[in-house]
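Next up: some structures, all given as structure tokens.
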Structure P
Amino acid sequence: MADKAYQPEEQSAAMQFLDIVFLLAAIFGTLLLPIYLHLAGAATETTKIDNPTWDLLKQTPGQVAAWTALGKDPASAHDIIQTRFNYVIDWPTLIAVAVILFLYFFLLFRFSDSEYRDVIAEKFGGGKK
């Protein structure tokens, strides 16, 4: 058996660039798509307080100093302080995402196993391809 070093196939610079563009598009698309579809941050509730003061907004002296440094008064900081996210689990969506992730990793491991076996067969000869 000849002991030659495994030489993987080389990818051209153009294909490397295409891979990078695809990955960046996938990352930014994943991060921005929920915002453009108005799926992110939509489940919020704002508790209104008439004539808000720092005491009614339950702000400590340190928080008041920080708000003041930002140029905010109780009225302009009211919506920021009083808006809370409503964390409700959408079970069908959660299950669909879990199934998609499972299928993705199943395919990833399946193709990786196939390529790994090809490399072993090429390096050491014999075996199934």
Structure Q
Amino acid sequence: MVKRISSGSSFEALAGYSRAIVDGDWIMVSGTTGYDYGTMSIAPDVARQTHQCFANIAHALAQAEASLADVVRIRIYLVDAADFPVVAPIVGTYMAEARPANTTVIAGLIDPAMRIEIEVTARRA
């Protein structure tokens, strides 16, 4: 049985997707940006956006009865390669226990305010 998890973001309704999908023990979390979904605001700097991405992802995983420690795959999309030295140690802090497979890509994002987007796949133990 598939469970759909929503953050309440207006983006989900607009584009017809879920923040996360739970299929058995597998959890796929959609690309998640640094928006604070409670206020629909975004910090201007990549460090704060990265921390907010992980807060949003952790919240979705908690709704799936999982945590960041269950992440097996992470994909990071950066707008600017120059942000990598700032982002990498933050990611390292959050992913220290899980040590997932990782891909980082430089890509344009939908909103010019967005500096980073992160998607993860997790598997409950």
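Table for the structure above
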read-out	value
Highest-scoring label, criterion being Kirkwood radius over Cα pairs in Å, among P, Q	P
Distance in nm of label points 7 Å out along Cα→Cβ at positions 5 and 77 - highest-scoring structure of P, Q	P
Comparison of P, Q by distance in nm of label points 7 Å out along Cα→Cβ at positions 69 and 101 - largest value held by	P
Value 16.1, calculated as mean count of other Cβ atoms within 10 Å over residues 21-28, assigned to which of P, Q	Q
Given -8500 for helix-only ellipticity at 222 nm (-39500 (n - 2.57) for each DSSP H run of 4 or more, over all residues; to 500), calculated: source structure among P, Q	Q
Comparison of P, Q by distance in nm of label points 7 Å out along Cα→Cβ at positions 13 and 37 - largest value held by	P
Structure responsible for 1.44, with Rg/Rh (Cα atoms, Kirkwood Rh), for residues 45-116 alone calculated and labels P, Q on offer	P
Distance in nm of label points 7 Å out along Cα→Cβ at positions 53 and 85 - structure with the largest value, from P, Q	P
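Any read-out appearing in this document is the output of simple, stated calculations on the displayed coordinates, not a laboratory observation. These figures come from a predicted structure and were not determined experimentally. Cβ atoms are built from the backbone, for glycine too; each structure is taken alone.
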